[in-house]
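Computed from the coordinates by the stated procedures, all read-outs in this text should not be read as laboratory data. Because the structure is a prediction, the values reported are computed rather than measured. Cβ atoms are built from the backbone, for glycine too; each structure is taken alone.
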Structure P
Amino acid sequence: MGVGARFEVPFGTWWGSRSGPGFSRVVWVAAVLAFLARFPSLLWPLRPDEAGFLLVARAWHPEPDSVYGHYWVDRPPPIIALMKLTDWVGGPYAHRFVGALACSALVLCAAGATREVARRMGVVDDTALRQLPGWVAVAAAGLVVNAQIDSAGAKGELFGIPLVMGACWLALRAVRRVSTWDAFWAGALAMLAVGMKQSIVGGLVFGAVLLVASGLAGHLPWRSVARCGAAAAAGAAVPVLTVVGWALVAGVRLGTLWYVVVSFRSDASRVIAAQTSAAATSRISVLLLVFVGSGMVFLLVCFLARIRGLVRRDLVLVSAIVAVLAVDLAGVAVSGSYWTPYLFVPMPGIALAVAALVAHGHLDRRWHLVTPAAVAFVVASSVFSLVGWTSAWVAGRVPTEVRTGEAIAAAERLGDRVLVYGGRADIQWASGAQSPYPYLWSLPMRVLDPRLKDLHSVLTGANPPTWFVQATFVNAWSELGTRPIERSLLSKYDYVTTACGRYRIYRLNSVDPVTLDVDCTTPYRTIWGR
């Protein structure tokens, strides 16, 4: 039996029945489940990036030579503005609610894009146009809530991918309807995604390739291509001009803004390439295992296995999908850091690939159950990972970083400042104290303070931090400038303890000594209570 029949029969009327404007019930159920499956975000404290973004947002005070003021971060203002807004509205964990909504939005936009893909590829049956998006919605939901990637934290990658998916949906509609309005919003969403994180360019790539290839293939007259392209460019300009306008009003030099958002990445890439990190190398293996274990690789293999048939159906569409997948996967590969949340970025491209597969499978009944089996694997992997995460939480997990910061907070006195070396902003956040050092992440420190001169000045200045937390070895990345730091620690600080066998804590020896009690045994239960 061919794949078209397989898509229709097992799920009967329920799979394809309407429950809303244009989407089948299964799409809405998948969107709701994607929201609910983010429940781990209620059960775990802030991740380092989340804590760092919130610290930057709360201390945000732009200056001519500093986009954010006291702290430095290499992220565009929109993501910090979002964190500041959610913190103001609902407190430090409110952004995770937005992250759960982003998961649902990704599912709905993937379903909408699937319908456009199916129309392009020649699906005309109304029932099929309602049913086929369900497969992609389920696959998207399974991918985005997989606990192997990140089930608790919410940051730029998670906020950006529904914007990319929405931009791809609108780009497909714009080409079909020759709609400048759809093209405008596609451009705006695609560029807003870049405002969440600079590497999330999939919406821009997909829209540009789809539009230009449509002209080259003769699907659209060049006049229509120009009109839609101008509208998309106008839409993309809105977020950019908004940020530039804010910078001018706030008094931030445009050169400073450009370096933070764009130029810093090239400097960072050179530093990452020059400094060998055993931790980053080990993360490559983890990333690849998650790439396979989440089912992403199987969906991509299905797409590549059928690419010749897909090209015969719609070369323009396949070109755009291949382009966005190539750019997103290359971004993960050359990142140099290899954190698992980077795997959120290729999800819109993978959803588009699955959309093309299910549409082609409906039309080519010689194709068998490989694609449905891959989607089933994605769902099973997501369920098992959430069960595993929950089981580990029930058994008891201790967030050492939070307990370390809480212990320092309990021993702090008014006016104490804490400096965490090595990029653990979650320790800094939990301590409740300000850092006199502007670099909450290790990468900006390695790029902008390579010889640790600024750090040495902070430690030897008139008002040094009361606490120094060594989250990693001082010479973890380079020997440059480490000797003066070590001498300062020996001469000005007393060793207090090693928190849970991981974080060495020092206290200024010019103040009264204290006893630090770090709780390394009590599990963390919910964000509402310790």
Structure Q
Amino acid sequence: MPEPSTAEQLIPAPASVRPVPQQGPYVLGPETVVEARPGTQDTARWLRATIGAATGLPLAPGSGTGPRIVLAVDEDIARRLGPEGHRIAVDGEADDEAVRIDGGSAAGVFRGAQTLRQLLGPDAFRRAPVHPDREWTLPRVVIEDAPRFAWRGFLLDVARHFMPKDGVLRYLDLLAAHKLNVLHLHLTDDQGWRLQIRRYPKLAGTGAWRARTKLGHRASPLWDERPHGGFYTQDDMREIVAYAAERHITVVPEIDIPGHSQAAIAAYPELGNTDAIDTASLSVLDTWGITENVLAPTDNTLAFYENVLAEVLELFPSRFVHLGGDECPATQWRASPAARARAAAEGLADVDALRGWFVRHFGRWLAERGRTLAGWDEILDGGDPAALKGAAVFSWRGRAGGIAAARAGHRVVMCPEQQVYLDHRQAAGAQEPVPIGYVRTLEDVYRFDPVPPELTEAEAARVLGAQANLWTEVTETQQRVDYQAFPRLAAFAETVWSTLPPPDGRDHAGFARRMTAHYARLDALGVDYRPPGGPHPWQRRPGVLGRPIEGAPPIV
């Protein structure tokens, strides 16, 4: 059977590990209880449901003396390590029968519980005991840890290919296991609208379904002729958000405006530029790329999306609401007398500026309701940065957008395509399934630093953190998402958690050694990751055309 893990096999690597020279490991047994002090009940429930299921141990509620796991929020930890900081003590110094997990907040206690699970070995990641008679032990150790960044995110694109609710819940568990704390759900695009809106039922009724789907890159001659689609009911989304909150993960919704909106226009043609094209003839887009079918700059469109966002705010308590603001061709606006008139009436230089006009309008609308606009780095193009005061800028076209945003006083989430787009291929070999974009190996992702060296200390403080983005044009199943995400998401998790930035703060050789143990955890979790030696036969997609980009990309 697999051996228990040691503190030298943890991912992300903790900041401080102190082995305790004491005879024998700590044994968890049927009599071990969980003492949940105020604010830690969610972690206690998680321990019973997850580690309890894997070990077969009851981990019943209890207190006092005897074998127990003590969970506590600790003010000293909060002062020294911050809210997500934590200390795990399996040292026997204060009480030989207790394992303590102290956190700077409830979130810190929960992060500590993730480390405890890793210390128990890969079988602790299963859903039922596979060796019922085994002894469950913990190494004698004291670990202190805290994250480098407050924003440690993962974008999951469910618009291009719908992921059923159970798959999203599974990914929340995977994020929690890697101490990631933001799930950015890309809910709307030209290829599908994935959220029920009560006031506008055709958004899901029509906009969530396309007649067929391009197989591979848009230049591919292949099609999947099956209809594709799906959407989350509002109760589904409440469940997802609540499940995430129990794991101290924030779900950030993305509702795209004014581009990437063909699915919405297919459902409600009046949202499009009706004086430039026949919007009634549009259907949900069945291929990939950027479409010219964008929202019309009308009062009706503004009111429509205000009503949509009012329902979005009911579902998502997150401070940030992402509105896209990217990849919006002005072709139809140039052809539309109404769009040209609107640009003139608003005092804009030309119709190209209507994209920024949309973004600023909804930025103000969100601010009036106590929320904060988030958008891709294009929201800074051609406008007054002061008009977007407080917005969070997601720098995807390289680092330049994030640098400009930080210097202009904006908060920044770094997610450059050249480094942390997980839909990009993992190797140069012909066996990679549907190869897209640049080669980004596990080591490449591990060496990513979210803070550009060009920033001053004050500017660097505006970098909230980073996220890895996984777009799903050619990633149509859970297996394919797993393959693209892992093991690189484990490397990314360490880049955003580890206290010290590269090159001196990270040891890739050490990480590679620790991944040997982590692959066993991923196996236990049923993750269909890319093996170090290349894809399994069933992971390949021979004959499906991709779009590989040769050469090293510029880091801009």
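Looking at structures P, Q, which one was semi-axes √(5λ) of the Cα gyration tensor in Å calculated from, given that it came out as 45, 26, 19?
That value comes from structure P.
Tell me which structure, out of P, Q, gives -8500 once helix-only ellipticity at 222 nm (-39500 (n - 2.57) for each DSSP H run of 4 or more, over all residues; to 500) is calculated.
Details: P: -20500; Q: -8500.
This figure was derived from Q.
If Cα extents along the principal axes in Å, for residues 80-159 alone is computed to be 48, 25, 16, which of P, Q is the source?
P
A value of 3.5 was computed for distance in nm of label points 7 Å out along Cα→Cβ at positions 224 and 520; which of P, Q is the source structure? Don't jump to the answer; show the numbers that get you there.
On the way: P: 6.8; Q: 3.5.
Label of the source structure: Q.
Matching task: 0.85 is the computed value of FRET efficiency 1/(1 + (r/R0)^6) of positions 72 and 320 (r between Cβ atoms, R0 = 41 Å, to 0.05). Pick the structure from P, Q. Working shown, then result.
Values: P: 0.65; Q: 0.85.
Going label by label, the one that fits is Q.
Here distance in nm of label points 7 Å out along Cα→Cβ at positions 96 and 440 has been calculated and equals 5.1, so which of P, Q was it run on? Walk me through the numbers on the way to the answer.
Numbers: P: 1.7; Q: 5.1.
Going through each structure in turn, the value belongs to Q.
If relative contact order in percent (Cα under 8 Å, 6 or more apart) computes to 19, which of P, Q did it come from?
Numbers: P: 19; Q: 14.
For relative contact order in percent (Cα under 8 Å, 6 or more apart), the value 19 is produced by structure P.
Work out the source of 22.1 here, i.e. which of P, Q gives that when mean count of other Cβ atoms within 10 Å over residues 248-255 is computed.
Numbers: P: 13.0; Q: 22.1.
Going through each structure in turn, the value belongs to Q.
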